[in-house]
Structure 1
Amino acid sequence: MSSPVHAFALGDLPTDRLMKTVDERLVRAPLARIFEIAREVEHWPAYLAHYRFVRFRERRADGGGIVEMAANRPFGAVNWPTWWLSEMAVNHEVPWVRYRHIGGVTTGMDVEWNFTETPEGTMTRIIHVWNGPSWPVVGAFAATQIIGPVFVHGIASRTLEGLARAAERTPQHTGTRA
């Protein structure tokens, strides 16, 4: 039996990208619960109707690895299919989940899920940064005017909302019986 492969060292989220989207929500659940749901990506299709599939191609020691995802971006009655492949890293101490897209239209995109405990629950934030596809002349425009605000935000906001609802539905252990 082989030992687990080391985690990806994705570093800090870049701050010099042309496109940046931020989706955030106060999740009325403990940090540990929303972090668990966010990092266990293979279960996302059970919570999220817009996700077609999530598959690990390779696992890493931190719970990340090479992950393939496919989701639909709804436009009324029409679903636009999307697909991407990412390196995924998980930091259990901070905590955060990081991705670097390595396949699909969004190759080169960096993503971070971060979590801040508050008295009301957990502020959960998804940040996407990217310079856009390497399309001559129109790549930056496509990233900042179409892909980021329409597709990335459209999928990320639905993902965050669905995972937040799943975390909030989970019974909390209060130490007392009802």
Structure 2
Amino acid sequence: MRQLLLLRHAKSSWDDPSLPDHARPLNARGKRAAMAMAGVFHSLGLAPDVVLVSSARRTLQTLEALGPLPDSPMVEPLDDLYLAPWQSLLSTLRQVPETARSLLLVAHNPGLHDLALALAGPAGMAGNAPGTQRLAENYPTGALAEFTLAAPWRALEAGGGRLVRFVAPNDLPEMAA
């Protein structure tokens, strides 16, 4: 079994309208949420072998807030992940080395949400994994979906994932304030 972790970047800032979208940083709430999600990663013992991250500033900052991740995973920032549709994200996942047992993908909506829904498939979305209903509705900034995959990366298809859990920063007590 393989593990796929899909993390949407935390909330970004719109304070400087002169910045191109790719260069927008996290805002204060986003930084706090990313740190809270780091706690989730560590409490669940999530330790990806490989991290694929969009080259956008807000995704890189979200990943940085998680660190250091256990076992120093291979981290690869990719321009192609920036605002990619789910089909492109799936194509990227199919190129992951088969030796990777756990992968973290840090990217953007709507592609990430669409990918999660596609991987779970209709049957998976009818299941009772924690957060299934929330995932069906939306994929908030900073949220994490964890899937198990039976197929090799190269054969990953829609419906090929089993949702284990879906956690958003607003689910965490430290973000309630």
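Given a value of -9500 for helix-only ellipticity at 222 nm (-39500 (n - 2.57) for each DSSP H run of 4 or more, over all residues; to 500), calculated from one of 1, 2, which structure does it belong to? Of the structures listed, the value fits 2.
Could you figure out which one of 1, 2 the value 16.0 for Kirkwood radius over Cα pairs in Å was computed from? Source structure for this number: 2.
Looking across 1, 2, the calculation of distance in nm of label points 7 Å out along Cα→Cβ at positions 6 and 118 that yields 0.9 traces back to 2.
Taken together, the values in this text are just the output of simple stated rules run on the coordinates, not laboratory data. Keep in mind that what you see is a predicted model, and the values were worked out from it rather than measured. Cβ atoms are built from the backbone, for glycine too; each structure is taken alone.
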